[in-house]
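Participant: These are the structures in question, set out in turn.
Bear in mind these aren't lab numbers, they're just calculated from the coordinates by the rules spelled out. Only a predicted model underlies this, so the values are computations on that prediction, with no experimental measurement involved. Cβ atoms are built from the backbone, for glycine too; each structure is taken alone.
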Structure P
Amino acid sequence: MAFDIRPVGLILGLLLITLAVSMSLPAALDLLAGNEDWLVFAAAGAATLFVGLAAVLTCRTGPVELNIRQTFLTATLAWVVTAAFAALPFYFSGQGMGRTDSYFEAMSGLTTTGATVLSDLHTLPPGLLLWRAILQWLGGIGVIVLAVAVLPLLNIGGMQMFRLEGADASEKIAPRAARVATSLALVYAGLTLALTIALSLAGMSGFEALVHAMTSISTGGFSTSDASVGSFNNGLIEVIITIGMLLGGMPFLFFLLILQNRRRGALRDQQVHWYLGILLLATSGLSLWLWISQDLEMLAALRYGAFTTVSVMTGTGFFTIDWSHWAGLPLAILFFIALVGGCAGSTTAGIKVFRVQILVAGAQAQLQRLLRPHSVVIPYYNRRSIPDSVMDSVMGFLFVFALSYAVLAMGLAFMGLDFATSVSGAAAALANVGPGIGATIGPGQTYADLPGVAKWFLSVGMVLGRLELFTVLVLFVPTFWRN
């Protein structure tokens, strides 16, 4: 059977139409502010809308029913293609951004990475700042739908453990994703609205509150200032954003269960327990270090320690203090939790907490088998036995994650970047964190001075990390394209 590209083109066309409509918001904002950059968004939106409509009209095939191969291709192209069109406002904005920088900024936004090539953010047109936030917000909801409705059916990296009740691998994926997306989008939008209101009441302007609410719940990290959240120097604002990032790192099905009065099942989720437990331990360690080694008062140490820990583990990338010069234990803590990331079904990236749990359960079972060779030991996750296929998937994911990280780091080093930039940049891209360490790409710095090839390399790393590696890599297997 020939590979039918039309359903893929139809969905990409619909995504481009959505992107084009989204461009009208920053265009309207710039127009109201008397900024001529509204023409940039109008032109970019028109071009994107034209291509999107052309794809939809050309590829209409009736009801959209994707098979497995079409789903893999759609998931990857959804980020790669939309980033190209999302880059148009940056390219034509008059900020001196070439094709490489524009695509890098757009990809960083859509993958909710938060790495940027822009500086002097407070001088940028409001429309461009809003556009960066919109990209992260759209990328966040896209990631949630992908993780909840698509990846479990594709058996990616152990995600089959989160297959929804009644779901079947043979079920058509697109209609199911649409049904799940409706409920998740309402929760996502509701949390964004609540954060916007809370930040406005805490002292931010309405615009600043909206931007930071969108980039907090999406765990993206784009801000309106080079100094990020630290520019406000407001403890209440930091607490609210910390809560927003914390919620963004939790599985969004957790919130649906709460709303459906299934609190008992939601509160028994061991992944959430581990997620909060790791954050608590990391926050305690970092706060103690700040209190003892940096001579901060206990409350100040807790304030900065909690914000930094949550920001790094969720991959948001906001900062209130510059931690790029830290060394030893605190940097090791941040590096570890950045790679772990948040929960499956959240807006975060990284290895994910549930995979760590499965590895621990497998290791415990192996130890018990060594002590009792003739016993039957079954590892469990969330009171469910872990099939061998899931354990194999998780082990395979971790191997490919480590291999991808090594290739990214060595590739950056080969381009002449220093050790700290290469190692942290690879981790920041693959775990979608944003800031790295060191004087080049640390908090408060940008990726602008990196070679163009390095930016394309990191863009690939962002997509790999965002799409759980195998979703992209399977496209390079020759048998994928055979009839």
Structure Q
Amino acid sequence: MKTRRRSTHGGREGITAWVWWDAYRAHRQGPAAIRSRQRARLAELVAYARQHSTYYRNRYQGLPEHVEDVTALPVTNKGELMAHFDEVATDPTLTLAGVQEFVADPARIGHRFAGKYLVATTAGTTGTRGIFVLDDRYWAVTSGLMALLTAKWLSWRGLVRLMRRGARSAEVIATGGHFLSVAAGTREKQEKPWRHRNVRIFSVHSPLLRLVAQLNSFDPALLGGYASVLRLLATEQQAGRLHVHPVLVVSTAEGMPPAERGRLERVFGAVVREVYGCTESGYCAYGCGEGWLHLLEDWVIVEPVDAEQRPVPPGTVSHTVLITNLANRVQPIIRYDVGDRIVVRPDPCPCGDPAPAIRVQGRASDVLVFPAAGNRGAVTVTPLALGTVVDRTPGVELFQIVQTAPTSLSVRVRPNADADTERVRAAVREGIAASLNDLGLAHVTVELASEPPEQTTGGKYRTVIPLRPTPPSS
């Protein structure tokens, strides 16, 4: 199947509408139509990368001119792409130095870099920070797919309820940095304030009581956020402190345990679904009523592989997963190792969706629990609430926050090679202490560890490690 490359000159709305309509037709036509689009888009992406990216042109020397099989291509990762940032970019005006200067200024969050691109930094949940430049095609695909998924998830009655309430949407996310959700949301509100007047961003850094009050005042019809935050909000709803009436709840960034998904549905009286993806890939998969994630194969290629980067069969937990984003042309992401472990369902999903179904292993993040001042109950803090404070500290390459006692944190920091080590470590400690103070946790001590961040046995860095209760002695 031949697909036409869409120009961005007609506006993102036109591209978004085309993406929605094309995806709708493909999903109606079935897996064969979806994979036909995938092969064609892969061939176009590889040809474009070869022509416009020095990095990919060098990596693909000796490969066939026309590539439709992704396994014929070499693997990349975040460290590799960041080390060769200027050579990877297909726009020669993009340089790492220029983009770093841009993201160093919080006032530029949501603004267009070079008047054209959205810039997003990763929150470092896999240990290494990244800077990614996204074109309008990427964001149009993301927007079109979300429109498709909303229609998949809700009945026509649910869609009517959503529209009657003005599609009022609340995103509870990390703020204060160039993270994808806040950068994209800020840009949309800046450029189209009337269209996005019913979209609000709420910070995960806000104390829980303040966040509850803000959401009660707004009462969203669509509530989106990290799984750990949504779980806290569901507890607040159960306790009678939160009073919101969402039609749809969408969990992102962290895994949602099946039992918790059911609890959220009961507590909020809403459809609760999950999306899987990352800044680099866009949406990879969407949740179904059975708690599985179905792949969006028309716009992304997901490869579960073993430690030797060989495909693993369905039913086997992968060592990692390679992702190819078929939408972004300015900074191509092709066979990119994201470090997640997934398992593909070996039989058809009971929900009836024919798209391959997966579950992600090890992405559910635990919250930190501290005793409140004066032992008046407990205070919960989400991992990203602290992790993003460190992430936006200049000079940090890797970090790890370890709860060593009920009121103690130990922070492991590896600064960039050219950074002032002591200044970076001090800034990290001060940032975390200030965030805890804002949450009413001034009594929690923050120490700087002498050792660097440690990898798990799976090769990943856990950004936040909660205190585990000591098992009772026998």
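Participant: Determine which structure produced the value 0.55 for FRET efficiency 1/(1 + (r/R0)^6) of positions 69 and 317 (r between Cβ atoms, R0 = 25 Å, to 0.05), calculated from the coordinates; the candidates are P, Q. Before the final figure, lay out each step's value.
Facilitator: Details: P: 0.15; Q: 0.55.
Computing FRET efficiency 1/(1 + (r/R0)^6) of positions 69 and 317 (r between Cβ atoms, R0 = 25 Å, to 0.05) on every structure in P, Q gives 0.55 only for Q.
Participant: Let me ask something else. On distance in nm of label points 7 Å out along Cα→Cβ at positions 157 and 277, which of the structures labelled P, Q is highest? Intermediate results must be reported in sequence, preceding the final value.
Facilitator: Working: P: 2.2; Q: 3.0.
Checked P, Q; max of distance in nm of label points 7 Å out along Cα→Cβ at positions 157 and 277 sits with Q.
Participant: Oh, and also: Consider the structures P, Q: one of them gives -21000 for helix-only ellipticity at 222 nm (-39500 (n - 2.57) for each DSSP H run of 4 or more, over all residues; to 500) as calculated from the coordinates. Say which. Don't skip to the answer; put the middle values down first.
Facilitator: Details: P: -21000; Q: -10500.
Label of the originating structure: P.
Participant: While we're here: Can you tell which of P, Q yields 1.00 when FRET efficiency 1/(1 + (r/R0)^6) of positions 133 and 205 (r between Cβ atoms, R0 = 30 Å, to 0.05) is derived from it?
Facilitator: Going label by label, the one that fits is P.
Participant: If you rank structures P, Q by relative contact order in percent (Cα under 8 Å, 6 or more apart), which sits at the top with the largest value?
Facilitator: Values: P: 17; Q: 14.
Checked P, Q; max of relative contact order in percent (Cα under 8 Å, 6 or more apart) sits with P.
Participant: Follow-up. Please state which of the structures P, Q yields 2.8 when distance in nm of label points 7 Å out along Cα→Cβ at positions 77 and 93 is computed from it.
Facilitator: Numbers: P: 2.8; Q: 3.4.
Only structure P yields this read-out.
Participant: To continue, here is another question. Given that distance in nm of label points 7 Å out along Cα→Cβ at positions 301 and 429, derived from a single structure, equals 4.8, which label among P, Q identifies that structure? The partial results should precede the final answer.
Facilitator: On the way: P: 3.7; Q: 4.8.
The correct label is Q.
Participant: Out of P, Q, choose the structure whose coordinates give Cα extents along the principal axes in Å equal to 67, 56, 54 when calculated. Don't skip to the end; give the middle numbers.
Facilitator: On the way: P: 76, 68, 52; Q: 67, 56, 54.
Source structure: Q.
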